[in-house]
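Right after this note come the structures.
Read-outs throughout are calculated quantities, based only on the coordinates presented, and are distinct from any laboratory measurement. Bear in mind that the values here come from a model prediction, so they are computed numbers and not experimental data. Cβ atoms are built from the backbone, for glycine too; each structure is taken alone.
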Structure 1
């Protein structure tokens, strides 16, 4: 028999020790508060290296995963929870690891007909005086989120960006070099087996949707639903669901796209990546899209708890 909300004990996992710790803390607290409002018994767990021992003693019925970045969304914490036999939200071990690796997730997406940008993976130390690709292009770490380490190389730039090979670079040695797609930033959340609204993200005072655009109030404007043609709108919803299913995601995911409509209304739609742990901060996109579909924030996080399981 499934426990009702008043007896179901939910451990909200947040914080952690990745570069996205501040984002995770900002996501986890509103989720914990909403679950308490919904009637669940909630324990907040700021995840450290002893998380296995902490959860073994706590014995929650469900873990709400509000972690971001390495360890939290790359299959690692999911493996710990599988080992402990504690049901958890969002995607499982394999899908989480696959989605976190931009190279592998693009290979899977392309294999099922999802349009992706031309790219190559290389060691950052192999950057020389010559561009690895004709500018404009984007350099990004293969295993980071929240736009950490993203560098855009403009068309007129004569040399590769020096930061990539400098000692100040802290995002790993393996990077992806990807053709820069001009145009509009679009995103679509999938909830279970349903693609929700499509949102256009318009950075305010930023050249692209970087960390501050994502998490600082006023850093970006969200147009939901996006003001694009119905054909493109439905195409993006279809591609988001297709990526969710091809990579094996569960619960909630969010796919990001670029849409270049400079030359025609249909334009070029390019899938960038799928995020298996979408942000749940006050400025985050997934809760906005859920609300547009008729799900309040409390209902949205409650649905995730009720959807939780092992062997995801």
Structure 2
């Protein structure tokens, strides 16, 4: 069984087990999406279970991987596998020895020393592996921007790509969202003038400012910042991206060991130490149920601003209010 899994796992998203390793969230989410799309292409009714960090409890894996009455395929995504408890890790190791038919298991792991035993076990079992290392070089971010536009069937000038990186910053999610927005809303070659028109005033009204105020429960201030951001041209999709990242950071830090040093957390979670301190303050008042509700609200807003709704501004306001009001509930 193991040799068969190893033969199929090299580059096949339908491999029984896929190991997604690294801290770059955009690349991690895209690696997961490749698997789910491949499964859905074979079975449109496939059951996708994308578990939030810490959601997989002892005994759950066997239940989730059990055959369905209707015979549909399944995808089980286990996030933040480096934080799993010993009992759950042992269950996964046992599962790796004999993966269930018609089930694709995806494990996301930061790749550091924490939880290395599970990482090694998955590799030894022949899991397909996707590397998602942190993108730190300016040249790599420029390459990402160019690739995003090329994938969308659009052309972007070198100066425009550089201007977009300077305007949006280093976060790959925001860069990808900005490329998507420009590709959808403009025609012809995307040049520096186009970038300047869309991102004027962005420094004064960052989507991250909206997200920070929302996850801190500051409803009125978050709404005020949101309206200002939209008025100066910040793309709605950037706001949903920032909101999602803000809530996910709270979930990730909330699942980390208590008492861990900021430097260790920064290494394990892929955040700078100053960000750890900021998120630790924002974490107060959040519960696992609250995080789940906030993520659902942000996902609904994201779908709305990408064409699923008629009023993106209203969808964003609703999401901001939900996130802010969910804190302390």
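Some notes on this structure:
- Each of 1, 2 could give relative contact order in percent (Cα under 8 Å, 6 or more apart), but the derived value 16 comes from 2.
- Test item: Cα extents along the principal axes in Å calculated as 62, 46, 37, pick one of 1, 2: 1
- Value -9000, calculated as helix-only ellipticity at 222 nm (-39500 (n - 2.57) for each DSSP H run of 4 or more, over all residues; to 500), assigned to which of 1, 2: 1
- For 20, 18, 11 (semi-axes √(5λ) of the Cα gyration tensor in Å, for residues 12-99 alone, calculated) the corresponding structure among 1, 2: 2
- Source structure (of 1, 2) for distance in nm of label points 7 Å out along Cα→Cβ at positions 52 and 188, computed value 4.6: 2
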